[in-house]
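K.L.:
Okay, got some structures for you below.
All of the numbers you see were taken from the coordinates with simple rules; none came from a lab. Worth saying up front: this structure is predicted, and the values here are computed from it rather than measured. Cβ atoms are built from the backbone, for glycine too; each structure is taken alone.
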Structure I
Amino acid sequence: MIVNTIKPIRWLVTLVLFMNVADANETLDIVVYDIPAILQLDKQGQYDQIISAVQRQQNEQWNYTVAPPGRVDKLFDLNKADCIFPFDKRFHKNSNTVNSLPVHVAQAYIYSLPHLPPIKSLTELKGKRIGARTGMLYGPEFDKLNLDIKYVTQIEQNIDKLLSGRIDAFVAWAPDSIAAFKRKNITPTSDTRPFITHNDAFLCHDTPKSRAFINSFNKALRKITAKN
């Protein structure tokens, strides 16, 4: 007896396609780092504005939660967040992830007192009291030096500690640090060369719905970039 398998096969293919589309359109849990002037609770930061422009270009509305760095990392590691932002895949321990296009390439600098010569290399930080923001990464070269690091929650705190002599220098990312110095009305002192760069992009667990989100985000970001 010859069995007609064409209809069942078609039905199965249709089901699989439907499941893939449905999975790709699931709601994403997106958590972003709380970075004053960049990503804020009021959604008025520099990167918030870029995200809003992408959403208008996509004609889509998706929500994201702003949280402290430590909480963002924990949620992603526990698979309780599908995507985080900004995070460069190069620096994440989980290889089963995917990045969007970067909205910006951030750069980290060493800041020291205005009346002293700029510190030009990470090795010059040895033996000094160094400020850094809790939860931020500064790369493997920085980590392996085992420096005397004094952590704070905001860059402005490190600026105050530097000026009062409680630390000798601090490390921070730009554009975050530039915004912090502007709020304090102080001209920063640093070497003109960053000690590390970071692609500020969405980092997502590699799933169909995350890839669908990233593809849509990248398409809109390319259009916005081309217009500018």
Structure II
Amino acid sequence: MDKKQVNKLHIESLNKCDDDIRSRGFKRAMFGTNYVKKSDVAKLEIEMFFTTPRFSDDTSIAHIAPMVRVSFGSVEQLFDQAMAAVPGHVARKTKYCLNLGLGLIGPEGCHKEWRPVSEQDYLQKVCEIVVYVKQHAIPFLDRYSTPLAIAKGFREGKEELPRTDPWMIMAMCCAIESGKPELSEEIFEQKLRDKPGLLKKYEPAKLYLAINQRGRIN
């Protein structure tokens, strides 16, 4: 089965069993794979991403690996500006505040794929994914639909959020955009208190945020 045929099967399967996603306010184009829900502040997405097998001994039709995303626009822009002040950082345009594989926010806490082996199995797997999305992805997106919720979650050490050093700056940007510069300071000190090398590296980003406190999102 080639990719065009798999895509057709993928869309047909979504059409048959995605009512639980649509009923929560997410919209999907007729031939699309991306579910989107917008508010005044955020854009929430669940993309039913898939790839076709690369190797001949792979008996599956596809590898379905959904992605869960949150974007705010102003937060990502501020992040890029702050990171530009960090020595050695390669400038790029950041599209999402959160961009995580579905399995990372579920109980497994790791990359997860669904691999159907037949057309009938494909529909079954997609229905399983919809249940997984309802149980884990939608509540996750509800929890982190504002910059302030993300900043607080990072400070509290929520394991479902990224913990990398650069993403610390993203959490700080969320605090700044929420009008909480003191929370941004707390995040920085908490993360790098015992890491003098990293503290020195990211100090320029912290200084940039301190100078450019916004507070446009409440």
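K.L.:
Identify the structure, out of I, II, from whose coordinates mean count of other Cβ atoms within 10 Å over residues 88-95 was calculated to give 12.5.
P.N.:
This value belongs to structure I.
K.L.:
Continuing with the same structure: Taking mean count of other Cβ atoms within 10 Å over residues 40-47 as the criterion, which structure among I, II has the greatest value?
P.N.:
Across I, II, mean count of other Cβ atoms within 10 Å over residues 40-47 peaks for II.
K.L.:
Among the shown structures I, II, from which was the value -11500 of helix-only ellipticity at 222 nm (-39500 (n - 2.57) for each DSSP H run of 4 or more, over all residues; to 500) calculated?
P.N.:
I
K.L.:
Sticking with this one: Determine which structure produced the value 14.2 for Kirkwood radius over Cα pairs in Å, for residues 112-207 alone, calculated from the coordinates; the candidates are I, II.
P.N.:
I
K.L.:
Let me ask something additional. Going by relative contact order in percent (Cα under 8 Å, 6 or more apart), which of structures I, II comes out largest?
P.N.:
Answer by largest value of relative contact order in percent (Cα under 8 Å, 6 or more apart): I.
K.L.:
One of I, II was used to calculate Cα extents along the principal axes in Å, giving 91, 36, 27; which?
P.N.:
I
K.L.:
For structures I, II, which has the highest computed value of FRET efficiency 1/(1 + (r/R0)^6) of positions 96 and 192 (r between Cβ atoms, R0 = 30 Å, to 0.05)?
P.N.:
With respect to FRET efficiency 1/(1 + (r/R0)^6) of positions 96 and 192 (r between Cβ atoms, R0 = 30 Å, to 0.05), the highest-scoring structure among I, II is II.
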